Structure 1
Amino acid sequence: MYRACTLAVLRSDTDAEDEAAVLALVATLDLDMRWPDPTTPHIFLGDEDVTTELRAPEVEQNVSLVSRITEVRDELVRRQRAIASREPVVMAGRDIGTRVLTEARTKVFLDASSETRARRRLGEELDSGRDSSFEQVLVATRRRDELDDSGHRAVRREQAAEGAVIVDTDALGIDLVVEACITAYRDANPD
């Protein structure tokens, strides 16, 4: 959702560093999350599915500028809670367990080095047809971590939500990460 807001900011030529202008835009956005199929959430601005645009380099470079604005976070927390109240959902994000859904039945903190996350992101970039290098993605990953490390978002494992299961994913493929998350859910919810 932060990426969709960032995309809207970029499309509107709003200065991402002008907090008042960004907040004014975000407050009026027709922003929603829908599941055309249960495994893949799609993000909509109005009637437009913008999911495939959310990993664009310009969005990646600016998302932390938008997400660092306290009032924008407050607005998106309100919207994320509304989405979670509509139906059961798995949410991912750096403040989901610590701020958005503090009452979640299961909280998982996925941990990985910046190098591992950059390699994974590079794979996404290349799969999407974008021309990126490992070094570019690594620099962007570290920059985002620095901008997000404001105390409001869990960037490091010691910032994980209370009671969260921490899964070190450096040496795990996606299937093993999913398996670890399912195990954490089942352990926390035996009924």
Structure 2
Amino acid sequence: MILRSSATSPFGRKVLIAAMRLGFGDQLSLVQPAFLDPDDPLRKDNPLGKSPCLVLADGIAVFDSGIIVEYLDHFSGGGLLPADPMERIRMLVRQALADGLADAAVLMSSERFFRSEEQVSERWLDHQRGKVERALDAFVAEPPVLEPVGIDAISLACALGYLDWRKPVLWRETHPELVGWLERFCVLVPEYAQTQA
């Protein structure tokens, strides 16, 4: 299987960790897209041109990260998502919150990457910063359980890793409770260190 994703994407990293934990790690080939190239195969596999995108052996493309994890979890026999319907929904909502945190952080980074300093919108950055901070507050109030590790925990860890890399928000100073949580996660999930770009 081909995983079209940047090695630094929090969403691609989430998929890689999930695949490794579910026994698919050696079946994935990571291919870095050329996002601005109109002829890059990613745009054929996913018309949105967004990664991660998993291309199966028969050519079927699966995207986005949450659906890829659903696919891998199903065909591995499970492990990252609860079988109970209500517990599963609750975990998927928590995954969505962590992914939303990561998405807002990516948008903050992209604002400075794609625009000149005069074009950067502080109003836009404040809007995205509010999303990040509210999500962090929610996770401080109710952090993902770590035994067993579920996809909500993996998603949050990858979002925090992205914040550490790009630093759109200095979360370690404002949310020290999550620093300890991430340290415990790293001990339980060695794949986190293995996927650090």
Structure 3
Amino acid sequence: MRVVILGSGRGSNAEAILEAQRAGRLGRAQVGQILSDRADAGILALGPRFGVPAAFLDPAPFKTKLEGEGEARYIAAIRALAPDLIVLAGFMRVLKPGFLQAFAGKVINLHPSLLPSFPGLDAIGQAFRRGVKITGCTVHEVTPEVDGGPILDQMAVRIESDDTLETLTAKVHAAEHALLPAVIARLSGG
């Protein structure tokens, strides 16, 4: 199963995927490309470390969504890679119907809450401020509804009375790093 990872940030979830691949825990999945919408994103440094091509791909003209010329560039570049799965690992852009139709049923996302609770930005902060006792992370299929696609799997994280936003964030990230590679391995049939 050929995998393309899209990310915008430091790449900790992509690193967890690549570590799982290196350790033989990614099933039949093989990451073939990392793409970022930010030329300075830390995720791009993972490519040389793990022997995977990594590149910046201009998402212009919009700042928070992939649409128009930027969307066309991404569709063309990803089609050329012929992936079986596209993993959004901290890709901070809303995907529009054109992209989702081009890769129907092949795009998954990791979200730092137990959806449908706390969709959108700052999900960990939302859960912390709300005072819930259980939060976690979700891997779901991507649909036009932001964070609204079918749920593939979830992992719960208990919020303890002495947790701070920082300790909770670390706990949710640890859960993400376990869950996302496990879901990819399962989807690969391995």
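Read the figures in this text as sums done on the coordinates, not as results from a lab. All of these numbers come straight from a predicted model, not from anything done at the bench. Cβ atoms are built from the backbone, for glycine too; each structure is taken alone.
When distance in nm of label points 7 Å out along Cα→Cβ at positions 125 and 165 is calculated for each of structures 1, 2, 3, structure 1 comes out greatest.
Taking distance in nm of label points 7 Å out along Cα→Cβ at positions 117 and 181 as the quantity of interest, name the structure among 1, 2, 3 where it is greatest. Structure 2 gives the largest value of distance in nm of label points 7 Å out along Cα→Cβ at positions 117 and 181 among 1, 2, 3. Can you spot which of 1, 2, 3 the value -10500 was calculated from, given it is helix-only ellipticity at 222 nm (-39500 (n - 2.57) for each DSSP H run of 4 or more, over all residues; to 500)? Answer by label: 3.
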